[in-house]
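As structure tokens, here come the structures.
Derivation of every value follows stated rules applied to the coordinates shown; laboratory data play no part. Model, not experiment: these values are computed from the prediction. Cβ atoms are built from the backbone, for glycine too; each structure is taken alone.
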Structure 1
Amino acid sequence: MSEKQAGGRGIQSIEVGGALLQALAAAGRPLALKDLALAAGMTAAKAHPYLVSFSRLGLVEQTSEGAPYALGPFARSLGLISLQQDAPLQRASAELAGLAQALDMTVGLATWTEQGPIVLRVAEPPGPVHLSLKLGAVLSLSQSASGQVLSAAIGWDGVAALWQRAEPTLTEAEVKARLAAVRRQGWARSDESLVPGVSALAVALGTLGATPLRLAFVALAPREWMDARLPGVVQALQQAAQRCAPAAS
């Protein structure tokens, strides 16, 4: 690539070392030195000095000497700051309190990551009793409503690697059929996957151009309550998602 194509003169060593961070992020899990180096297209001997420097900066970390490398606290902080500055996320976050009050349910906002869906924001209902949704919790792909609806919105090509790792007993055809059904329905529901007797219902936000926003509203309620109010909950979450869509398009 020429300097003109790259937007100016760069520092090659940073770009070479950056391939390790890209490979680690793409893997979505800690990697041993030899596996990480292989994924980045270099030898372990070449990768190690970069990883030492990245460790000092907090971009990668190990639980002990010789342990696999994972993204470090500084890398996680960068990711969170990036999300906080994201306009669609800000618009969706502004909807949460109103949804929680209108539905009298705990309502959260989940996003897709290389580890799967995680809970980014939570709004509690005004009543004295509410169900808890833990911030930062990584949710199940197949058992959570958020995992299903976000997978359906993103599409098989974007989620295949994670599904194959998390649910090795499911065939590609089985997962595709499940996601197609969720996509046709426009929402996903899971019963008792988080807490016995509790249901979750999730609706994905739209797209930014042709790219899925990778965000979903999720409401939690006792199963009987969700059964009785299902159409209204679906409508409220879908309308909130639509209100976020015009500014995001």
Structure 2
Amino acid sequence: MTRAFVLCLLLLLGWQPAAHPHAHLAPMTMLVDRAADMPFAHIVGDHVHGGIHRDLAHAIAGRLGRTVHLHAVPRKRIGPMLREGRSHWSCALLPEWLDEPVEWTQPFLPHAGVVVTRTDSPRPRTLEDLAGQPIGVVKGYAYPELERALGPSFVRENADSAKAVLRMLELGRMQHASLNQQYLEYQLRHGHSRLSLHPYLLTGGYETRCAVSRHSPVTARQLDDVIRSLRADGTLARILQRYR
């Protein structure tokens, strides 16, 4: 009796091959701020084609036995979409930035902010030296360190994205800007900007989190378990190092 004949007989009797244990799990969706740029996200239209967010999303989804789709949306839409269950999670956030009824993972993504000044302007020695001077920032983003240091003397010069802030700085339309240090150094190192800058003023370092929709099939606690495993085996460190 041939193997093919036996297989046909089993199929006729109702036998089915064992399914993959995760085959029935629906894909997850992750939102990325459309204003993000490399090293955090390479965005074309609404699609995320590379960067830390994409690598992290696929690493997390892989540990959960799921696939994940990433969508780039304006920052102001992230909260409502998570609240309404139209997407499952979004990372590089803090609760004080997103006033929505969502769950939060542990802090784990490092963030360091800097204020930079062109070398054709006097070098500020402290944040207080910037009182009353326009500082390039991303529209809709909070800058609590600058707000605390400068109070009502914090003058925002809003742009649509960090890339737009950097471009305005290059063109001399502003002399100072507040940027993510990893973003700035990535852009300088890869030749995307040739700015001559004074030494940075640090505005603070902390770790951001992922916001998880209460409609998500995976809870924040489950994501925390995955994040701990990514930290423990060095996967998270390798993802971050890839873009330094």
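One of 1, 2 was used to compute mean count of other Cβ atoms within 10 Å over residues 57-64, and the result was 18.6. Which label is that?
Source structure: 2.
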Checklist line | For 14 (relative contact order in percent (Cα under 8 Å, 6 or more apart), calculated) the corresponding structure among 1, 2 | finding: 1
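When helix-only ellipticity at 222 nm (-39500 (n - 2.57) for each DSSP H run of 4 or more, over all residues; to 500) is calculated, the result is -9000; to which of the structures 1, 2 does this value belong? Each step should come with its number before you reach the end.
On the way: 1: -17000; 2: -9000.
The correct label is 2.
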